[in-house]
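Bear in mind these aren't lab numbers, they're just calculated from the coordinates by the rules spelled out. Not measured: the values here are computed from a predicted model. Cβ atoms are built from the backbone, for glycine too; each structure is taken alone.
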Structure 1
Amino acid sequence: MATSQSTLVDLLRALDPQAPLAERNLWLVRLLAWVRGDAQDPEAAVARLRTLLDAAEVRPDWLAHWRAWWEAFLTSMDATPLLADLGFAPRASLPSEAAHRLRRKLLPVAPDTTNLGELFTLLLPTEFDARWLRALDEPTLRRLRAVLFPPATDAHGPDYALRTLLDATAYAVSQISAVGQSADIRTRMSRDERDQRAFPELPMVFESVRQAVLTSGRQGAPALIAIARLREQLELCRAAASTVYAHLQEHGISVHIEFQLRQLRQRIVRVKALLLCLETDAPAQATAQLLSHLVRVNRDSASLRALLASSTELLASRVTERNAETGEHYIARSPREYAQLLGAAAGGGAVLAFTTWTKLMLGALALSAFWGGFAAGANYALSFVVIMLLHWTVATKQPAMTAPAMAARLKDMSAARPPEGARTEAQEGEGVPGYSPGAVEDFVDEVTCLLRSQFVSIVGNVGLVVPVVLLLAVLLGLAGWDGVMTPAKAEGILAHHHLLGPTALFAAATGVLLFLSSLIAGWVENWFVFQRLDAVIAYHPRATRRLGAERARRWAAYWRDHISGWAANVSLGLMLGLVPPVLGFFGLPFEVRHVTLVAGQLAATAHELGTGVLHRPEWWWAVGGMAACGLLNVAVSFTLAFRLALAAQNVHGVSRRRVYAALGRRLLRQPLAFVLPVAPRHR
């Protein structure tokens, strides 16, 4: 305590109301650091503040200096940015806010500022500041107010606080009104809400509050009635803005508009907090609570990750919902669907056999890294598009689509939970309390169907790519194209696909690319719908003049339904071809490890080296690498898509342990159900 007192004495002696702006601000920074102490106990910080007040009250000379310093501080500082604008983007756009937050992380705040919002980061930078501000009691706040605002002061007393609150509220209200009347928001608002004119009338409603407060005081009946009217108008604004989300869900998500809506909602909350300070009979307590809230807002507003997560929430939800709809087509629930999926996968495997030989031919051309990668990407993309047009399938593309479907099932299961403590007899028997009867078993049925769908797809792809590759090898040999595959190249393929080499890492990275292609597909479809390109194709005079009205409408419907499939296949093909040379430019080795393509290359290798290769350990290590590729391609892409879908669809309250236990029981009772279309046997 002696050290604290000596430090406080040093701070009091350094107080200089005539010091330059930067030195005055830095003195306040040091004083608050002293109040903060070791930042462990909020009550200890409050006790230090009381010690400071004791010193001020027993030292009239210091109290005079302190009040002079405080008057200079209030005269030079603009508190409106702190109260009304802290935590909000300087411009209502996601890129500018991201750049602003990045600058805040890289560049320190200059102390010679008159913007109290900027200085706030230096004054109260830690989460602990929010805690000790919230711990301030009413007697301490009254003493602090008496020290800072003497009764005889007119210029910077309670009237100053009142004017500051009114100015900050006016600024925030003007921002809300401007955003609500912007073209992006207004044109997407429901007609009924737009006709209510909630946003245009908001500034006028606030002006009535200002007049009532200045005329009758903040506790007068006219002021309280006007404030209540302003709260109602803010609710009307919030309700009007919420109708924009329905339009976005139907006509495509815009990250920019979503960001604006989020900022608008937060500004409405800020105005309500300012109104609480304005109408309360304990303004000092309300101000301390507001400052505590602003400390947390200031810290949250520095996070780039939180900004991107909150601003892209609707887009992620839209993408995963679309992928969930598509993923339902890749889940075989009946023997007939199982056979159809096997046939579609076999067709995909046949096309990828041609892809394999085309890749080997491109490799024989010895193109430069970029053009070789571009040619390989075009080869992959063309093959995937052909498979899509023929309504066939590629096994490794399914997990990123089926994962959102599984997340939707979990969401349904979580939503079906009965009230806490309501456990049925069926649930007791299942050993999974907390869910509706059969919810977990129904989900396990879906997982079983999913796993066997993945299995049969891989079997179909690999089962046909191998014989078709061998057939093409024979035909190429008869045609005299023996230079495409050489013994040296075959030996290299065996070495590169060794299970104990980098194959597993490359296969996992390929799974990431598979996941990214599903995101690109969802984003492109959302962009297509948001820009209303289907209407452009169907009705634009240039389109109808060249295509004809009927054909233009058919094209518009086709691209609206299939744009995501084209985007997924083309983007995946180009990424598989171009990512390896791009990463190689930065010294990061990467090769594509796609299970079907690996199987095709191993088949070509076996044809080149002869049947004797089956007796070599290198061959079986490469076969093991192929199996690892299939497992990791599927597992990584499914896991990433599943986690994104859970977050985007706000799936909570699902007990993983219970689900895993139910899966284990199903595996013990019906192991064949995970690979064959066996009907589930419920207990």
Structure 2
Amino acid sequence: MGLLNVGARALMANQVALQTAGNNIANVNTPGYSRQTVALQTVQGQFSGAGYIGQGVDVRTILRNQSELLTRQAAAAGSVSAGDTARAQRLSQLQEIFSGGPTGLGAAITDMMNAFSDVVAAPTDLSARTLVLTRMDETASRMRTSADRINEIQYTVTEELKNSANTVNSLAKQMAAINEQIARATGNGQSPNDLLDQREQVIREINQYVQTTQIPADDGTIGLFVGGSQPLVLGTTATEVAVGDSGTFPSSGQVKLLFTRPGSPKIELDENMLGGGSISGLLRFNNTDLAEGRNLLGRMALAIGTTLNYQQTLGLTLDGVAGKPLFATTPSVPGLTLGTAVGSISFTNSASFSPTKFAASDYEVRFDATGVGGQVVRLSDGETTPFTNIATLATTQIDGLTFNFTATGTANERVLFKPFSTAASDMKALVYSPRDLAVANPINAAMGTSNSGTLQLAGLQATGITWNGSRPVNLGATGLSLPPSPVSPATTGGGVMLTFNANGKFTISGNANPPIDMAANPPKLLAGTGAPPQYEYTSGQSIHIDGWSINLKGSPKAGDTVTIGNAKDAQYGDNYTRNAGNATALMNLRDVKMFDESTLSDGYASAMAQVGTRTQSALFASELSKSIAVNLENDRTAVSGVNLDEEAAKLLQYQQAYQASAKMLQIAQSVFDTLIQNLGR
């Protein structure tokens, strides 16, 4: 009977081993399956006078081959890779908006600015004027198209985030159910291998969307935590997540991951708290990359629109009237807050408005504990500007912007400003008649008829720059004081006159305000001596007077004069119609440093480079994290994965052992039969 029992046990053990190997082969392509191995143990031997006689073999358990460390590392690395990949893919879409070539926005801006050259050459040519207006309309149209494309990308990102949140909720519920089954199965003392595989696979899938921290419990369940402390799955209970607007700044475009635990307020998690996962990558893209792209585009639209509008309103049309704005631009942007503060940024030709100083960023005004003072934070780089109260804030220029508050905030209140978010989408051309293009200067200049020196006019332009007590300010047409006209009915005389003396200095008569030295740093009033003041003359230096500037070159002689007059004075007739001074000023704007030390014409290339650099960095991070994730997954599968060659070898091994066990039973049967026959005699 002993031999029969040993054979029977061996037969059963090898049958289980064969079945386990077959199960491994069957699940070779099953996601999350961990290779299983039969753990055999010797049955306690029977004592006899000759020692312990072996009683055979038993199956102790079915082992699940896996490394807890590698499993967690692979899941974490896969989560980081998923987040980097999602962000890189979306950045590639954003980069397409800032593309170059003849159909790009940069080409439209360049064509628009270059079109002014034909108007400068022929200011009365209506075809040249029409071409400029056509280029302006095309530029505005491409601005709106680019803004619409950014909005489309944001919409698809938001929808993907919502779908991802729903998937996470479904997986979390699935894991909670598996936790319950594992807790029940653990009571029998054996490991529920298949359930553990299912749970680990669900955890890996959840980590593709949001990175989790795993904490095991005594009952066999595992708790999943997001953001370090928020329980997504706790035992058999799953918490729902959602994606929605920031509670601090609703309608700001900032999206957060929201935890909605029963009986508790919603908890917001941003991309910086989530670690990896596609949700984290998409949140980062939406809240930072997409916001920067929109700000770069909006800054460009607003700077180009307001700068051209500013110069256009300083010129004269063919009908002799002041120019009207060329583009419709964002007039003002209100602040976003849930508190009591009421503030805005107005984009007008005010004393502190300066498009050349724009930074492509959003801003936060953060009031201190008193609710009176605080600081302005540029969100793109965290640079802060303190203020003592809203009155002083209104007189402080920050990146060319002024923050005006009509109602103060409460203690620690925060107000978000997005000055460039809608600038591109709101941009459109306003002037369609070529006669309304203000290409003429409202002033002209004439050398004295008796001048004996080599004095020449190098430039004349309306600037709108006037002195504001302690500094120059740009006030557009408001800051322009035209030279006085002669007393009617006289047709000569009047204007502002510069008269040079034997020392090479000059005096000014007829001006309303003192001249400004804009070449100084910082700009200051032009220094003069004596009465009337005599000013030093420097060839090629612009002299700013009453909202216009004149540039003279050459060497004057004593008694030489220059007269600056109102272009519409009767003494000049319709000469203004053949003047292209303001068209020259408009064309010269292309060389003004407008965007982070880049000129207006190069501003798009700068924006394209910024987005391209960010995209390439994201693609590199995606490739690196993917390589790390693949390597760790290979390490994990080297432990847990099924090797078909190895399992085939085991099948042969266990088959032979099974056959030998059967042979043992056959021998035991023969011995038993022989014994019965002999006893029967």
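Out of 1, 2, which one gives 86, 25, 19 for semi-axes √(5λ) of the Cα gyration tensor in Å as computed from the coordinates?
2
Work out which structure the value 1.20 belongs to, where Cα Rg over 2.2 N^0.38 Å, for residues 76-267 alone was derived from one of 1, 2.
1
Kindly point out which one of 1, 2 the value 0.30 was derived from, the read-out being FRET efficiency 1/(1 + (r/R0)^6) of positions 84 and 180 (r between Cβ atoms, R0 = 30 Å, to 0.05).
Of the options listed, only 2 reproduces it.
Consider the structures 1, 2: one of them gives -25500 for helix-only ellipticity at 222 nm (-39500 (n - 2.57) for each DSSP H run of 4 or more, over all residues; to 500) as calculated from the coordinates. Say which.
1
Identify the structure, out of 1, 2, from whose coordinates distance in nm of label points 7 Å out along Cα→Cβ at positions 300 and 500 was calculated to give 4.5.
2
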